[in-house]
1. Have a look at I, II and say which one yields 1.1 for distance in nm of label points 7 Å out along Cα→Cβ at positions 296 and 440, as calculated.
2. Work out the source of 63, 45, 44 here, i.e. which of I, II gives that when Cα extents along the principal axes in Å is computed.
3. If distance in nm of label points 7 Å out along Cα→Cβ at positions 72 and 232 is computed to be 3.9, which of I, II is the source?
4. Between I, II, which one scores greatest on mean count of other Cβ atoms within 10 Å over residues 160-167?
5. From I, II, which structure was FRET efficiency 1/(1 + (r/R0)^6) of positions 248 and 456 (r between Cβ atoms, R0 = 25 Å, to 0.05) = 0.65 calculated on?
6. Taking 2.3 as the value of distance in nm of label points 7 Å out along Cα→Cβ at positions 176 and 208 derived from one of the structures shown (I, II), identify that structure.
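Read the figures in this text as sums done on the coordinates, not as results from a lab. These numbers were taken from a predicted model, which means no experiment stands behind them. Cβ atoms are built from the backbone, for glycine too; each structure is taken alone.
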Structure I
Amino acid sequence: MSTTTTPAADRRWLGLALIAAAQFMVIMDTSIIGVALPRMQAELGFTQENLSWVFNAYVVAFGGLLLLGGKLSDVLGARRVFSAGWVVLLAGSLVAGLAGDVATELVGRAVQGAGSALIAPSALTLLFMLFGSSPKELPKALALYGAAAPAGGTAGVFLGGVITEYVSWPWVFYVNIPIALAILALVPSVMPAGAAASGRRVDVLGAITVTAGLAAAVYAVVRAPEVGWDSGQTWGVLAVAAVLLVGFVVGQARGREPLVRLGILRAPNLAAANLAQLLLGAAWIPMWFFLNLYLQQVLGYTAFPSGAALLPMTLLIMVGMIGLAPRVLAAIGPKAAAVTGLALLAAGMAWLSLIDPDGSYAVDVLPASLLAALGMSLAFIPTLGTAISAARPEEGGLASGIVNTSYQIGSALGLAVMTAVAAANGADQPGDATALTEGFSAAFVGAAVLAAVGVLTTLLLFRSPAASAAAAEDGADRVAA
């Protein structure tokens, strides 16, 4: 196990601020492009079906490389990997902002995703290094960390609207650059320095394989409505994705120093919590994506009003994660809190599916989005905390990488599937408000189903704290295998 040097107590909270800033930026880079999508589509030449790749290029790279980021944090030291991630994110933001065509834009977004894949797991590892020894302070630190995600979402939709409306869309990427430079300047003085684990290798081939497999799967699903679900191209690419992903699992099982020690998934509640995070991402991100499009392409909102319209939802998530979720978690436990949150999320999605071509924000969007936001705020913290705490301390980086991967893979695959569902139900007809609404409504129904599946899996698979502790004690030797 690596030795660490922890900053003085009065600097731990500044360190937490940088960690929260990391989560803030990772999510902001997802949400800030939402309001800008129609402008980017017009200027760069994206089709309606392929527009989701502005999001997916980031998320596929992010989700596919998170395991590598987590492993590198354990091997090279979390602080070193955290800093490297900000350098990569800065470079990707510059490329994405300067892009003049679809291909360059997607390359920039993928590089941004790679940087975030280094930042996210190392940030969580640093959080546990700073606060893991303090049972009273750790829940507060996790709550602030969790709240940084909706805060990033809030800033993203608001800044995205302001920048797109009054400046130009490339600045939704350039805004990352000064923040990255400021954080890089502060890291050495406030973050704990973990010693590198000498003599250990990193499975780069495994990281490439899982990323390529995920990208192939998302590409096949997004393209299927255009080329046909029964086409040779669709099934051929899906077959390639399956071969790559199965190859990744086989390689991890047989490798001497795998990217993922598969035995970690036998830790009580870890697999269940990761499945809940996957379904949470698969339900939430399509809702956010299509709600942006509904506001602009059907209700006729311009960029700034569209961003402002989503502020109540994201503000409620932030308040819910800081003020409400910790109390609910303490009162009823992680399983009941996660089930309640996922159920409310499913109900909010189902309500959103009732949108109308001649609808209004106050009736069709606001109340349903607030209900979904309340569900998200209650489900996120217990599933995240359970996934991280289930792992051994020396595998904190790996556990962080796995849970972040679960959420991001769920986001990418969920959006890919719901994009296909929306296109099959009319969302591939820009300019036709009725057809677009029917397509977006179908996507909301699909997202509601995914959240409902999350409720069922959490009910069936989550164990109570007592049962988890007993299982951990009885199966410690097997988990370490």
Structure II
Amino acid sequence: MSAINHRRWWALILLAGAQFMVIMDTSIIGVALPEMQRDLGFSQGSLQWVFNAYVVAFGGLLLLGGRLSDLFGARRVFVTGWLILIAGSAVAAAAGTADVELLGRAVQGAGGALIAPAAMTLLMMLFGHDSRELTKALAVYGAAAPAGGTAGVFLGGAITEWLSWPWLFILYIPIGVASLAAVPALLPSVKGRGGSVDLIGAGTATAGLALAVYAVVQAPELGWAAPQTLAALAGAAALLTAFVISQRLLRTPLMPLGVWRTPGLAAGNLAITLLGAAWIPMWYFLNLYLQQVLGYGAFASGAALLPMTLLMMVFMTTITGRLIARFGTKPLIVTGLVVLAAGLGQLSLIGPEGTFTADVLPGSLVAALGMSLVFIPATMASIGGARPEQAGLASGIVNTTYQVGSALGLAVMTAVATSQGADRIGDLPALTSGFQAAFIGAGTVALAGAALGLATMRSPKRAAPESAPEPAERTGV
């Protein structure tokens, strides 16, 4: 029995490592963006698509990934996701034009959309029989996501400074191969339930999200009332409406609407959405401020955000679980979003002649503390009440809402920043003014999340893991 337990914890390392890599793929390009812009010909406004091409594919296909995990087996989908991610990484690394780079990033996102929900399903299979062990496993797995997002900034800086930006993607190839090699020995092989795949739902959801992001990205240049902008927004609304209608009518929908009756799922996902919409714009514009205003190189920019990474990793792995056990999820989510807003408010005071110590470090640490208080509790609040057979779907929804919030939040804050001068490369006061506006906007989103969490979330006396899924042997493991 001890050998089995030992293997389960090694499996957790593999799953958390996969989550770390998938989320790091959203941020590892952050400090390399200026070099990619020069080499591939991106404009200041279109540069965000290096991030959003991944996030739109990732967020738009996560529900499909969760459904495929339930239907065809989580381990099989986990392996397939890594194969696709490796292929996308090779394309992104070899890209010589902006269009090819975006294609590679989108393929990477599709691979990540299979890996993430499959990993969560496998985690529930391995640890769902014991609420205390599930709490520990979720703490490690939950810490991997924001830690990967922030660590990517530092690692991306080091690789870009000492090698070149294509190595940011080459890195994923040997790691992916090593992960695949470890799968047979560590992960359980469980047959899926079988059934059909809702390609209509997957297509309308992904296309609707992509069109919505495109409309917001193009609006500052074309105008919010321009026919192209209005047409894109109308098309996005029509596609997303079609998605919801199809989920109600189809016999085997991608996202059965009844899943939203799961306790805590709707409120937890609302918090996750607004967390992504505030957090991702923060690190994106903080990277640009460090490099385009303060003049930091790629490595120095990544190193400047290393304190955030360390704070988050330590806090989330050693303290957050204890706070959940004592206070429950709601107080931490509300408090964390307020703390995140306070950190963004501090960052909005940056100046064109600022310094790391005065302008970056205090606000970034406060913001990281806020993220550390929110991410795991919101995830646990969202999936804690899900039935075992809906574990893949629930985890897919959580990941989807975070990535949707991230993509739309970044698109909106880029539009805000551009309107205030963030597109004037070389004009330090104008750049700073644009970045300040983005931080203020992201802080407002975080405060809105806190207010909505306070109004919509329940306050159970016990933490969400106490309502853990049934023992693994009852789920067919």
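1. Values: I: 1.1; II: 2.4.
That value comes from structure I.
2. Details: I: 60, 49, 45; II: 63, 45, 44.
The correct label is II.
3. Considering all the candidates, the number was obtained from I.
4. Details: I: 20.1; II: 17.5.
Biggest value here belongs to I.
5. That value comes from structure II.
6. Values: I: 2.3; II: 3.0.
Going label by label, the one that fits is I.
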